[in-house]
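Below: a set of structures, written as structure tokens.
Read-outs: derived from the displayed coordinates by stated rules, not from any lab. Note that the coordinates shown come from a computational prediction; the quantities given were computed from them, not determined experimentally. Cβ atoms are built from the backbone, for glycine too; each structure is taken alone.
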Structure 1
Amino acid sequence: MKAIVLALSLSFLILPLSVYSLENNMYFSVDPYTEYTCVYVNLPQDLGLASVKNNVESIIEAEEDESPWIDTTYNKVVINPGVLNKNPVCFYHAGKGEGDFSFYKLNIYSPDAGVSNEMSGGLCISEYGDVDSGLNASKTTDICELLNDNADLFDLQFKHKTIFANPGETLTKTMYLTSYAKLNVDLALITTLQNDFGSQTVSTSPEHPLVSKNFRVKAPNKEGEYSVIILARVRGCGLSLCEKEVEGRIRVQEGYTKSGFETTIIPKNINIKEAKETIYRLMITNHDETKEFSIETSSDPSVKIDPKSITTMVSRDEEKTLTFRITPSSSGPELYRLYFKVKTSDSEKMINAYLTVGELLTDAFRESTELEGKTKDPNIKDAIKLATNRFAEAYNTTSYGDDLDDYKNFKDEMERAKKSLEEGKGGNGKIQPPEAGQGIDWIWFAIPVIIIALLLLFFIYKKSKVVSEFEYPRFE
């Protein structure tokens, strides 16, 4: 047993560790041609702490029943002042194939500091890279299907996920919606708190991708934590990727004093249709004395980032926004992981963001590849290929936002293919006729007529042999 543990430990030294961080409610793909995928838990920031003044002991513990692919289930870590402690969490998926998936659930806590955090999400084996967050998933959710259904058509965020207020205080919250597609998006607010939001519609385009909205909320007189949810829905679109919600928290506490600094990256996850310059904004809010902040950027795979690094002074209670221009190559669909390391003299944070190029197309390829792998029926395979090729052709000839109807048609075709697969498990596995409304319902009335005609012919021509074959029409 010790030899196995030693071998695994040594293997981590030669594994190409990913430098992006594991997050709560994060769902991502992993390469089917590798045995390990490693990401990081960053301490103390993943405990909700900006920094620690003394050495602090922390625990990273995986719930084994809900994290079957995690290699190490218990890790004790000492956090040192002023140091970002990067702790690898590795998933072992040797022997898993395209379309296999799993979950993870980590408990991170520090008895010394009296704080804790929970991270849960899932991963899918796929040759097509993807990262999605903020999704609803249960213990029975197919993570690969979840990724297939959730392209980052638009990004929705609050400036600060949690803000503090005194009892009865009226405060301002800010939301940001980003999309490089031509969209009209209906917004609504769900909360029990008094507010002046009101339902409204915003528009985005490649020329004007960012929309921000400020609204006021009145904190109740009772201390506690309260929820504020923004619902966003693309008008005229019935796809799940056209709906998104983001939850913010208002923590009502008398006399609360903030310390350290907060960061927000806008957008967090966004897709563009073709490789071109994309704007990311890093917001820094400093709650301590005036400090110098240095930001260093990197990416995987490499992408042009301007500026690559920058240094700026931020005063107490000042908010400063820094703009970064990301320009991917024009080589084709790709997932780019972007890293922003924010440092001061006494603390350090790592902020991740994600940029995909052509995610609608890669999601379509992932879904069709998985479906083709589940059947040997040539009719179903041909139907899947036909639908995929039809969407790819339409995708390449339409502008971003105008391709959603074509994508909806593709998703409908995939649903019919899935239904045929399910029905085929209990029968001959053949492709089933399209459902009502597809223009060929007459055939079900014709079959009894044909049978009756054959019986009549049989009795009239007893000495003759009549052989008739009927094939279901091809699935399209």
Structure 2
Amino acid sequence: MFGYKRDIAILIVLQIILGLAFLGSIPRTYVDEAWDSALGYNLAFKGSLKHPFVEGLGGMDIHYVPPRVILPLVCAVIFKVAGYSILTSRIGSLIFSLLAVLSLYAVMRRWFGEKQAFWIGLATIIHPWFFEVSRRTRPEIYYIGLGLAFLWLMMVFFDSGLRRTAFFVGVFAGLSSLAHPNGLILVFAISCAVIGWRRGKLLSRLIPWATMGFVITVLPYIIYVFWAIQNPQVSFTEQMQLNMLHTLPLYSEIFRWKRFLQWPKGAPLAIVMLISWTLAWYRSSAADKSLATIIVLFALILPFAIVTPYARYLVATTPFFSALMVRLFWRVMADKGVIWQNWYKFRFAISVGTAVIYLSTSLVVIGLVFYRLRGADFTRVVNRVALMVGPESRVYGDPIFWVGHNKYQYGPWLWVNDPITLGQAVEWAFKHRFDYAIRTSWLVSPPRGFAQPPWSMPDFRKGELGDHLCQIFGTKIDEFYDPYYGPIEIYKLDWDKPF
């Protein structure tokens, strides 16, 4: 009894320590965090689910309709209690990372026992991708936590057969799906894997009650969407960018996996992941095969349902890869009924090598992130901008600068699915009469990971609206260098200049 309680306590404490340390600065603030937290802010203080600074993307500034509503709801509650900051916007992610770790431990304990469950939980916590998404204001950790809770409730149902448990299976499937479209893919992959390998006799009870829970959970959202799109300026298709489905070429998916595996630097860990997934099919339990099936189904469906080749979308597979790597170590070191049973020295070398590669890679990456980014406080950049422009000025800049909205008037930001000319974009900016424009060396996103930003500002870039406004209408009033966000310039705009 005390064994598993002690293990849970250790995992919780470790995740909280890793999650809270330098949470306001690590990782570097990313544009999507401003995008997502702004929805929660508007919901908390304006009382409506719409984007406060995006214009042109299917009426998102009127009603926000994509199924990504869990994060805004959670952030809205946190902002009401603790106010807005980069730190408070990331607290929700830490909470859902704890849900993910606890749910994963509960499932693995049922499948493989307490010892393996603990090491699987630990391996997941120190996985570099899980570490990163647990600290970002992004939906990934939300649907991972809810998806793993869904998996745990499925296991509880197959043990108990209770209808109310089946109902909550559907509830958590709905919540995961409302966190992000990838949440629905994850739930589908888990359902197919678990049901397919268990071949349980309780499906006639699970399916109707889980369906009821799912429908009741998502019904308010569906009603909201139908209400919102009655406004002719609001388009569900445009906001979801559904017209871009099936347009990603094969090399985009290869690029996604290369970024996810950090190839070629991450080659050792990638090889271990591949071996652990491959051997999960050989002389293994139904639970091992379920883990491998979840990974392959999620990876196969993802390209057909998502319009962007982001590597972070594969982070949903990290708990299952972590489990398979621990399982590889355990199965290789076991005495009976395992692979390479008569080759003890070979098995010992494989298991030790697996552990060393995983631990060294994960801990070195996390250690470098803490060492190199511990001072990456974007609030420092925002304060410098605010000092120069004043609280009443309208500021145009990368959406990441929305985080300073309470110190100056940010935006709006133009985002359209269909290409427009630079002249049309300038006319849009002229209509808003921005007082200042902020120019950065990076477009949309600051340097990834712990990469060093460039030392100097590039020449004015053709076709980029911000650069064009600064070059034609602007007078530079300030420039400074931040060691984590690079060179930054502030321009005072004069709209009386001809264009």
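Among candidates 1, 2, the computation of helix-only ellipticity at 222 nm (-39500 (n - 2.57) for each DSSP H run of 4 or more, over all residues; to 500) that gave -6500 used structure 1.
If distance in nm of label points 7 Å out along Cα→Cβ at positions 241 and 329 is computed to be 2.4, which of 1, 2 is the source? Going label by label, the one that fits is 1. For the read-out relative contact order in percent (Cα under 8 Å, 6 or more apart), a value of 17 was computed from one structure; give its label from 1, 2. The correct label is 2.
Taking mean projected area of the Cα convex hull in nm², for residues 217-272 alone as the measure, the highest value among 1, 2 is held by 2.
Given 24.4 as the derived value for Kirkwood radius over Cα pairs in Å, which of the supplied structures 1, 2 does it correspond to? The read-out comes from structure 2.
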